[in-house]
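No lab work stands behind these numbers, since they all come straight from the coordinates. Please read these numbers as outputs of a predicted model, since none were measured by experiment. Cβ atoms are built from the backbone, for glycine too; each structure is taken alone.
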Structure P
Amino acid sequence: MCSWCYAFRPVWTQIQQQLDTRVSVQYILGGLAPDSDQPMPLETRAYVQNQWRKIIETVPDTLFNFTFWEQCQPMRSTYPACRAVLLAQQRGREYEVAMIHAIQDVYYQQARNPSDRNTLYTLAQEIGLDADIFIRTLDDDATQQALLADIHVARRIGGNSFPSLFLQQNDVIQPIAHHYTDANKVLHAIKGALIR
């Protein structure tokens, strides 16, 4: 549910298609905003909408459906969407990526609220997860603890902003600068950081 991560998605797709075969990708969830059923404060709504506008200027091909702000009751709560990704991850990488993309698409393009558990339930069905298991485990303690573990890892390695890229080789983890419009710059940074 990070709008900058959504803006990074096309370049990230290009990067993954050209990654050195020695590199495997692991997603780590940063959390962003804890569970809440409170409406998003007006100042936060204004901030997020301004971020969308800034992204459109920075990454011109990024599309946002601003009717979200009229059609939905925005909440500052990303943990349910994070847990949905973790449940999809249990089925395999293709489900994990499908859930990430589905959440981004409904939020930014279709003006549907991924903080809403009914929306997430529908997405789980659409990507082929067992919806009954999904709805039973979305908010259970094991799923929440898995999310908190991801958040802990993200903070421990310095993942305090979104998106963040890191390269781990043996026990050494180093940040990799990302670029929103040039996959080659990121690939060059990864290549330069790889131990030969």
Structure Q
Amino acid sequence: MVLTQEINTAPTAATLHFEPLTTGNWQLLLQLFGYNGACGGCWCMTWRLPANEYEKNKGAKNCDLFHQLIEKKEPVGIIAFESRVPIGWCSVSPREKLVRLKNSRIFKSIDNEPVWSITCLYIEKGYRKKGVSAKLIIAASKYAFANGARIVEAYPLVPPADKPVPDLFAYHGLESAYKKAGFIKVKQASDNRLIMRCYGVHHQQA
């Protein structure tokens, strides 16, 4: 089941909470992602596989590969819930696990610092533009820092001022949401893409 109803009010701190993805809440992620695996059979494997393997595995095979990562207890991301209803997802993993980033022209490493990377945000349609993204980014960053990250990196879109951005093209998240979550710009990756970072307390004190 995929929720599609319009929500008139933003989730509150009393109803909104976050959990790392595990085998225990896997079925709730399936509920959120639906048949298409969030978008076009992705199942959050776009950045985890070489391009040719990703295309070959679109759909059920990507789903199986993603589930195998969960079974291995690899850190892959955070689910947002309103009460017990899954409403959002944020992919966050050590950058070295994301093979497509290694070969990306615009998102190549800017230094030798080990980072965790946020590569995808998916918010259920009825909850978009209600402040969920920034809260989810904060929760994902806290999760990364709790698991040893010193820096969390992201690759948001800078939307054009004269027209809205289709949701399909905003899966990296928008600059404004990352600013609200405490990220700072470290590089202009392209005309409409940034590399932004959030630094953990233990990194700041190093």
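Among P, Q, considering only FRET efficiency 1/(1 + (r/R0)^6) of positions 70 and 174 (r between Cβ atoms, R0 = 25 Å, to 0.05), which has the greatest calculated value?
Working: P: 0.05; Q: 0.35.
Greatest value across P, Q: structure Q.
Assign the value 0.55, calculated as FRET efficiency 1/(1 + (r/R0)^6) of positions 54 and 86 (r between Cβ atoms, R0 = 25 Å, to 0.05), to the correct structure from P, Q.
On the way: P: 0.30; Q: 0.55.
Derived from Q, not from the others.
Taking relative contact order in percent (Cα under 8 Å, 6 or more apart) as the quantity of interest, name the structure among P, Q where it is greatest. List each step's numbers first, then the result.
Numbers: P: 28; Q: 19.
Once relative contact order in percent (Cα under 8 Å, 6 or more apart) is worked out for each structure, P has the highest.
Please state which of the structures P, Q yields -7500 when helix-only ellipticity at 222 nm (-39500 (n - 2.57) for each DSSP H run of 4 or more, over all residues; to 500) is computed from it.
Details: P: -16500; Q: -7500.
Comparing all candidates, it corresponds to Q.
Once distance in nm of label points 7 Å out along Cα→Cβ at positions 150 and 182 is calculated for all of P, Q, which comes out largest?
Details: P: 3.1; Q: 1.8.
Once distance in nm of label points 7 Å out along Cα→Cβ at positions 150 and 182 is tallied for P, Q, the winner is P.
Can you tell which of P, Q yields 0.94 when Rg/Rh (Cα atoms, Kirkwood Rh) is derived from it? Write down the numbers at each step before the final one.
Working: P: 0.96; Q: 0.94.
Computing Rg/Rh (Cα atoms, Kirkwood Rh) on every structure in P, Q gives 0.94 only for Q.
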